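Novice: Listed below are the structures to be examined.
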Structure P
Amino acid sequence: MKTRVISGVIGFCILVAVLLAGKLVLSIAVSIICFIALYEFYKSISKAGYKPVKLPGYLSAFILAFLGFDHSLTPTEFSGFLRIFVFISIVFLFSFIIFQNKKHNIIDISLSFFSIFYITFLFSFIILTRNLTGGKYLVWFIFIGAWATDTFAYFSGRLFGKRKLIPSISPKKTVEGSIGGVVGCMLITVLYGLYLSKINIFDGLAIYQLAPLGLLCGIISQVGDLAASSVKRYVNVKDYGNIMPGHGGALDRFDSILFCAPVVYFYINILNLL
């Protein structure tokens, strides 16, 4: 526990420093973390006998760094760029089962393609949220959504947990803990939003707008955590890595954040909170 707390504090301090440093620094940091997460994912599924083609994934992580250069990138422009990259990746990956069919098969390239969407695509929403007007404040909703849920779920489960949630995937998670995580996420999301309103960062932020965001993040962050756990169960690994002692690898630490980031980004844009 001591090691987990110390590494968690260090990780939090690094995160604060990165977020305060600016958009480009954040983009580079996310790109590096994405690269590490992809490495952990490929290493884990390789233990199950698969042979993913890694180059497109690593290239996609590298491209993330450049999102920080263009702060005005619209969702439509990003979507167009993504479609081009997806098409090139499909052609590239299929060339492996055409010309190297004795080494790679359809499952290998499917896992390679999946990794780009599961990891790189979802990571990109951290950068896109940061690039919004007032993004240096909005991006915290992503981390609050994931970490508040995780913290409240842990303590709620310890205090009140009786019924197992999905024991075949995560034996320690309970229904009571899950509910506590959602409630806690809603509470912290509302408090952070009210704080922003009080210091006049944004006008018009209201509880009725923030509570649903907390609810969505509280649910989806747990889906992200269980999704990562289901993969680990299948390939029979305890953690994806050990980059953070007591917390596992980058993918272990960011599995919930990956799912929260698109929710925050789309919620803000759809409801036009700004």
Structure Q
Amino acid sequence: MTGFGKATKQLADKKISIELKSLNSKNLDLNARMPNQYREKEILLRNLIARTLIRGKVDFSIQVDVTGKASTSTINNEVVKGYIQQLSAIGNAAESELLHIAMKLPDTISTLKEEVEDEEFNVIEGLLVEALKDLNQHRLDEGIALEKEFELRIENIAKLLAAVIKIDPERVEGIKQRIQKNISDLKEKVDENRFEQELIYYIEKLDITEEKVRLKNHLDYFTENLNSVDSNGKKLGFIAQEIGREINTIGSKSNFAPMQQLVVQMKDELEKIKEQLLNVL
């Protein structure tokens, strides 16, 4: 699910900011950016995020702005001079311009690694919890809108299913009449008993009673899980697959243009559900 969370705190000599951005994804895909001195705590922070967010493509960043003591970063003079020499050999440019370009190249700045005190890590952990709450609030707001969207699409499919059920007797009668007409056009005498048996067999092959019942059950089951307090995004995805299977079977068996049109509309509604299911935890 999409979302954004941020938390900031000013310490005596630095300001620490944590940002979280989440996009849609079937699984948890976490990308972390942080100063080197915090890398030893990265696994702990990743586990905290994983326990809270569960799914999504998540960008996690820690930014530190030094506001008190001198910076721990130093310029690698020899590296910068080497870049300038190479750049000047390529083309003519002012020394200030070459310096500007060189400072953007790799390894021009060194940062001394500092040990992270427990107190500072506790601050970072607290900020992460705060940012996660902020992000989850965004997700919750989006989830409320998605719930209404799913309810609408499921209701639309249910209405289309009701229309399918209504015209099904007309479809079956049409099949009977078409077969009888084809037989009469042959102008051949047929065994009435054998004809009735073959007719029943053919109609049974095109019967969609089981599919209608299963589709109704799947729609009810989808709604039931949608209203559950548990995270059911993947489960809803599996139910949507079953809904699609029944819709496809009805379409392949229908052999009746008005019903096939309803099936196309059901597929359209289901596709809109599937597009949004990646947003659900």
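Rule-based calculations on the coordinates, nothing more; no lab input. All values reported here derive from a predicted model rather than from experimental measurement. Cβ atoms are built from the backbone, for glycine too; each structure is taken alone.
Novice: Out of P, Q, choose the structure whose coordinates give mean count of other Cβ atoms within 10 Å over residues 126-133 equal to 17.0 when calculated.
Specialist: On the way: P: 22.4; Q: 17.0.
Attributed to the structure labelled Q.
Novice: FRET efficiency 1/(1 + (r/R0)^6) of positions 150 and 206 (r between Cβ atoms, R0 = 35 Å, to 0.05) was computed and gave 0.85; which structure, P, Q, did it come from? Could you put the intermediate results ahead of the total?
Specialist: Details: P: 0.85; Q: 0.65.
Label of the originating structure: P.
Novice: I would also like to ask the following. Using the calculated result 19.8, 63 for Rg and Dmax of the Cα atoms in Å, for residues 94-221 alone, pick out the matching structure from P, Q. Show your work: numbers first, answer last.
Specialist: Numbers: P: 19.8, 63; Q: 35.5, 104.
Computing Rg and Dmax of the Cα atoms in Å, for residues 94-221 alone on every structure in P, Q gives 19.8, 63 only for P.
Novice: Which structure, out of P, Q, was Cα extents along the principal axes in Å, for residues 166-261 alone derived from, given a value of 49, 29, 18? Mind dumping the intermediate values first?
Specialist: On the way: P: 49, 29, 18; Q: 65, 24, 19.
Comparing all candidates, it corresponds to P.
Novice: Tell me which of P, Q gives 1.03 when you compute Cα Rg over 2.2 N^0.38 Å. Intermediate values should be presented prior to the final figure.
Specialist: Numbers: P: 1.03; Q: 1.73.
Source structure for this number: P.
Novice: Further question: For which of P, Q does helix-only ellipticity at 222 nm (-39500 (n - 2.57) for each DSSP H run of 4 or more, over all residues; to 500), calculated from the coordinates, equal -25000? Each step should come with its number before you reach the end.
Specialist: Values: P: -25000; Q: -22000.
Derived from the structure labelled P.
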